[in-house]
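Following this line, the structures themselves.
Bear in mind that the values in this text are calculations on the coordinates, not laboratory data. Owing to the predicted nature of the structure, the values given are computational and were not obtained by experimental measurement. Cβ atoms are built from the backbone, for glycine too; each structure is taken alone.
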Structure I
Amino acid sequence: MIKKFALIHILGAALAVAEKPNIVLIYADDLGYTDLSCQGSKYYETPNIDRIAEEGMTFTNAYAGAANCAPSRACMMSGKYTPRHGVFTVGNSDRGKAKNRKLIPIKNQQILDAKFVTMAEALKSKGYRTCVAGKWHLSEDPTKDGFDVNFGGTTWGHPKSYFSPYKNPYLKDGPKGEHLPERLGRDVANWIKENSKSPFFVYLPFYSVHTPIQAPENLTAKYEKKAPDGSHKNPKYAAMIDAMDQAVGHILKTLDEQKLAKNTLVIFTSDNGPHGSISRAEPLRGVKGMYYEGGIREPFLVRFPGVVEAGSKNETPIAQIDLYPTFLELAGQTEPAGLDGVSLLPAFKSGDLKSRALFWHFPGYLQSYKADPDSASRFFRTTPCSVIRKGDWKLIQYFEDGVIELYNLKNDPSEKTNLASKNEARKTELLAELEAWQKETKAPIPTEKNPAYQQ
């Protein structure tokens, strides 16, 4: 702890107060790649989130740090890949039936260690006021991790109820029946008004649209009247998305009314793919918990007036670990040390970003919702694996039996054709780079056989 706060003190030694932009990071939970109308859905309606895309830039190859909740947040908040902090999954890493697990998985760290300086702490040291509202999931109290104010954030992975009374120790109950997204949007909007005279960082990680699926009746009725769009057909889930969108609209309206929009970077993204029994990310393969594209590729919308071209699209592969160095550069620190991501400002300004590889590491097990044709195993959404994406190519290395999968995402975005046996040179190249990264990050790889395994 001494080291951590010494570093924060050093970072804050000289606070610049010039035209630092405000930052609003909106983070949905379990929202799939196509779960927005601006991402192609003809069933879900998201006019306010769509506005961010219309007035900004859409990244079409943007990735979460992991395929489920806590590790994605740990990566984004620390700016580091999973092997650096050890948060690999939610709960235990030995999920699913023991008789189906060939290996003893690596033990999981469920809390982000306090030694890591979060992006909130770094921005606070640069003179930013900081606020979090919603699903924190990385410690008991986010005000000990750099946030001045906390509305409803704790270790919880989902709320006890989306309607008041919330029974949340960090959120006062509202009127009976008040809906959580509306409440979080209002609390954040009021906080922005109170802190509009200084640079601020808002982190709004909605609990939505994680289960339990609980939505207002009037919004649910709206979608009960609509025709389904493929796998997008659950009226209550659609209503939850709609409610979240309305809360986003409240934030955008507040920025306009306070004349803050021109100096505010707004980003909307999500932590992982959709819950497989509720929605799908088609045409992408996979859902939450899988390391196919549907589990880790996310909507990523950026509005930054005067910097980002309105209505533009960017196909550059990026990752949420890039947000930390991006925010630091905006705050005046152009060479942050010890982070795995890179600043996205060049991509914001010109669309260009130096080519590089992106990595994922998951040394545990996630049980299946049910038998799923997208899964690599009938028992699990994923088994222990590492992943690399470089350019158009993606390689998955499974540790149970050494199986390699290789896909060309440009030609095969649905990951239908494994090219590992047909392109030995590309497989060898990517596997070597992946293994070098594993060594550099000291990524723990499970090798111990599970005595409870039954063939």
Structure II
Amino acid sequence: MQYQAVIGLEVHVQLLTNTKIFCGCSTKFGASPNSQTCPVCLGMPGALPVLNKKVVEYAIRAGLATNCSIAQRSVFARKNYFYPDLPKGYQISQFELPICVNGHLDIEVDGKVKRIGITRIHMEEDAGKLVHGDVPGLGQGSGVDLNRACTPLLEVVSEPDIRSADEAVAYLKKLHQIVVYLGICDGNMEEGSFRCDANVSVMPVGSDKFGTRTETKNVNSFRFVKQAIEHEIERQIEVIEEGGRIVQETRLFDPNTGTTRSMRGKEEAHDYRYFPDPDLVPLVISADWVEDARLSLPELPEAKRARYLAELGLTAYDAEVLTASRELAEYFEACTALYPQAKSVANWVMGELTRALNEDGKGIADSRVTPQLLVDLLELIDKGTISGKIAKTVFDEMYKTGKAPAAIVAEKGLVQVSDTGEIERIIDQIMAANAGQVEEFRGGKEKVFGFFVGQVMRASKGKANPALVNEILLKKLKG
């Protein structure tokens, strides 16, 4: 029998606020355990939560960017369960009335566009963190770090519209790119700022009845999401084919083995005993607030790519690469504002600059080559001061030092040789030393021309003007 996977994703997006969702404690990552806590996030009796307005603004922006409707009235609820890193014994979340509903994202896989529905986006607080092994200050054992408790999250819940691990990854990458572009999340998956729960089931091809689903919790890389989903699909099909039954449960992904394992039975909504939080009044959002948020949205990747194609004449590949991050796109646009030759700028940004940054493991924000310096380099090429080949040498020095290209050219004596007399002298010497190859060219073996060009450029240490070299060399070889 052939089977079809049915996948829905729940993505937790940690918001890039300075303080927590219901108190004034810092959200900074990496502080010593339990140093960023207060009576509210420690769940002390009598401590009252106060909603962080910035969290609401970020939720509205996320909803608008994912084509959701923004609820005029939404309600916070208590989600009750016991876990060692949940000090109150409940999590403040949203249930029946979330802030964003009925959205979608369009993804592309294998050249085909598919729409993935978004059921809801709601605000909630994070739990703390269990630390096992070498616990700071305690030695070997287990401890609870509550610095993360009450950190603001958005949970983005998709419809079960995804049918493969590749579609799941495409959806996650697009959502990740959007929240980073919006400036509401740093997108750091290693630190847990963007993590995914994957709900997976299988059903016979042609059936309209979904199978029993499992939920694989807290997967924090695109590669691991793909592995976890593919393994879970294979595991479920194998269980069914052997006459077994899929149990609704929560599972964990082991990146060392690429497999999932059972963690606990899967809770249903009624297990959490949701009820409206009595300490938080309903949240009312005006139409003006939503409109202000809409006007403040940056140009998102999809719109930016379309503009690069239509207005700048770039290829689809160029547009895809240059919009991969907001910082890279802003750098590119800063260059084209100074030097309106988009293709030339794109070639250097995607080529030499990206290569150097990748080799150093750095981002565009760390580059010493500012947009102005890159444009100055391109203008030196246009003026004929340096050749394209020499420009790469100059760029490498710019990247290391941050010096202006003109200063580097002067210091290293890299000015392009455009003196026709000097170029003729070099060519004459090369031809005299390679009389056999001259006869070969004149006998019709024109491929030898490349040999002579290489010899001239080598003799001039790459400084000879390539256009003049080609013109003068061709005349002399033809006699």
Practice problem: Compute Rg/Rh (Cα atoms, Kirkwood Rh), for residues 311-374 alone for each of I, II and report the one that scores greatest. | Solution: I
Practice problem: For semi-axes √(5λ) of the Cα gyration tensor in Å, for residues 23-102 alone, the calculated result is 26, 17, 12, so let me know which of I, II that is. | Solution: II
Quiz prompt | Of the structures I, II, the one that 0.55 was derived from, the read-out being FRET efficiency 1/(1 + (r/R0)^6) of positions 343 and 359 (r between Cβ atoms, R0 = 25 Å, to 0.05) | solution = II
Exercise. Supply the structure label, taken from I, II, corresponding to helix-only ellipticity at 222 nm (-39500 (n - 2.57) for each DSSP H run of 4 or more, over all residues; to 500) with the calculated value -8000.
Key: I
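Among I, II, considering only mean projected area of the Cα convex hull in nm², which has the greatest calculated value?
Values: I: 21.1; II: 32.8.
If we compare mean projected area of the Cα convex hull in nm² over I, II, the biggest value is for II.
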Quiz item: From I, II, which structure was FRET efficiency 1/(1 + (r/R0)^6) of positions 231 and 399 (r between Cβ atoms, R0 = 41 Å, to 0.05) = 0.85 calculated on?
Solution: I
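If relative contact order in percent (Cα under 8 Å, 6 or more apart) is calculated from each of I, II, which structure is the one that comes out at 24?
Of the structures listed, the value fits I.
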